[in-house]
Structure P
Amino acid sequence: MPHSLFISDLHLSANQPHGMAAFLRFIAEATAQDRPEFSQKTEALYILGDLFDYWAGDDDLEDAFNAGVTAALRSLAQQGIKVYLLRGNRDLLMGEALADACHATLLNDPVLIDLYGVPTLLSHGDMLCTHDAEYQRYRAQVHDADFQRQFLTKPLMERKAYIAGLRERSIAEKQSKDSAIMDVSNEAVAALLREYGYPRLIHGHTHRPGRHEHIVDGRTCERWVLSDWHQQGSVLRGDSRGISWETAAGLASANE
């Protein structure tokens, strides 16, 4: 049966080889010639942000690790599987050069698609964490086009050092925050669903996989949250029958 796959929050990094091993095994399964029931009917792969643990700019494409990631995604496209990339908070600076290297299409956040007849809204999900006012102020700053242009004029190594500092501060700050503050707010979810005509919603970012139902203006809307790939990586499959979970077998194998 034709289907599409959804993943997010892989946080791929040369410092975390198990994550890359899981990703490469996942790609291999998606293109395996002896798995026609999987590969030949997979129409699209949607990566909903944080493919990379960080992305300092498309001028880092020649890095050996990054080139391995782009080559893996390119292999999917060469098998006829459409690849879509949505920027996350860790890889906000992904640009068209990266997309071209992957033979992928960059998506806006959020984006509404027709998923086998069901209107489905895709987002990284961090825009919905409105209880965390400090993070939303930071998010507004880094999404500013002028800020991004100025940042990208800095040398690559300076950008990487700046991002590393941000990550260290973020880790420290999370330890003192109530976990509920870092989750999505029901009010933000309802507002987004209302704005886009009460669709199904799929997002990542929070690392709290699950299915939720929201009653918005008397309408029931599904919200599916993708997992990260550090421990229990999973894949969401969408087809004409609906949505279901698939285990990222590659992650389990890489951790054995």
Structure Q
Amino acid sequence: MTDYEKAVALWLKWYISTGVELAEALSEFGIAFAYHSGKIENDNIIYHEVREIFEHDGVTSYTGDLRTLFEIHNSKEANEFLLTAFNEKRAIDETLVREFQRILTQNTYNTRRWQLGERPGTYKRHDYVTGKNEIGAAPEDVREEMEELLSELDGVPNEKALTAGAYFHAKFENIHPFADGNGRTGRLVMNYIFLLHGHPPVIIHQEDRKDYFSALEAWDERQDLEPLIAFLQGQTVKTWQKQLERTERRQDR
């Protein structure tokens, strides 16, 4: 059994079915996920500030920029929303995806985007550069492409959770449906897909972002999903390594 398979097996042994059980299992995960997911695109994110906001709903002696502060607060709200959605077993549809994005980006759209009519929770109205050579789907095509993507998730068996999550994330980033927050939204919805299908959620560690972006580019350039699947397997092990080691120590006693 590979370390990845061990991580999935460990998660399944916990038999998590309610939001309360999930909150307990993810007591430290939410903070680490918010830090790394935010840090991938905003280098001003600082771990101890994320922890303070998650644990005390505020931060003392903050000297950073206001957008970063809002992003951290929003990550906490998005984490709470994920727990509620899981408890209610909400379907992965446009309404859910747009609500995740709205929560993650409230109060963070810059003046230019606001003047262009962009709003959190609504699909983009204009094109924005998304990568080396991409601007994503044309605004007029976003709704149709998102409907098609989400319909492809219907009836996915649990044993295909990793592939489904990777596919959603790769194609979502390729569509780039929102004016801002696509990366954070894509990573969070991917984890929601994992949770609904009995797969442990994953932290994409900011120190591994070069490999992460390379894996996404493999899809953009040649529709090759295997690099992202392999990357996510490695990140799954990295995310749950301490729990795996703890379990193995107990078994050795």
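Computed from the coordinates by the stated procedures, all read-outs in this text should not be read as laboratory data. Note that this is a predicted model, so its numbers are computed, not measured. Cβ atoms are built from the backbone, for glycine too; each structure is taken alone.
Can you say which of P, Q returns 3.3 when distance in nm of label points 7 Å out along Cα→Cβ at positions 13 and 221 is computed? Each step should come with its number before you reach the end.
Numbers: P: 3.3; Q: 4.1.
Label of the originating structure: P.
For the read-out distance in nm of label points 7 Å out along Cα→Cβ at positions 85 and 205, a value of 2.0 was computed from one structure; give its label from P, Q. Write out the running numbers ahead of the final one.
Working: P: 2.0; Q: 2.6.
Here the read-out was taken from P.
Figure out for me which of the structures P, Q the number -20000 belongs to, where helix-only ellipticity at 222 nm (-39500 (n - 2.57) for each DSSP H run of 4 or more, over all residues; to 500) was derived from the coordinates.
Here the read-out was taken from Q.
Tell me which structure, out of P, Q, gives 23.6 once mean count of other Cβ atoms within 10 Å over residues 165-172 is calculated.
Numbers: P: 11.1; Q: 23.6.
Of the options listed, only Q reproduces it.
Can you say which of P, Q returns 48, 37, 18 when Cα extents along the principal axes in Å, for residues 29-156 alone is computed? Write out the running numbers ahead of the final one.
Values: P: 48, 37, 18; Q: 45, 37, 25.
Going through each structure in turn, the value belongs to P.
Comparing relative contact order in percent (Cα under 8 Å, 6 or more apart) across structures P, Q, which is largest? Can you show the working numbers first?
Working: P: 25; Q: 22.
Comparing P, Q, the top value of relative contact order in percent (Cα under 8 Å, 6 or more apart) belongs to P.
Once distance in nm of label points 7 Å out along Cα→Cβ at positions 45 and 237 is calculated for every structure in P, Q, which label goes with the largest value? Provide the component values of the computation, followed by the final result.
Values: P: 1.6; Q: 2.4.
Comparing P, Q by distance in nm of label points 7 Å out along Cα→Cβ at positions 45 and 237, the maximum is at Q.
If you work out FRET efficiency 1/(1 + (r/R0)^6) of positions 125 and 213 (r between Cβ atoms, R0 = 25 Å, to 0.05) for P, Q, which one comes out largest?
Working: P: 0.90; Q: 0.45.
When FRET efficiency 1/(1 + (r/R0)^6) of positions 125 and 213 (r between Cβ atoms, R0 = 25 Å, to 0.05) is calculated for P, Q, structure P comes out on top.
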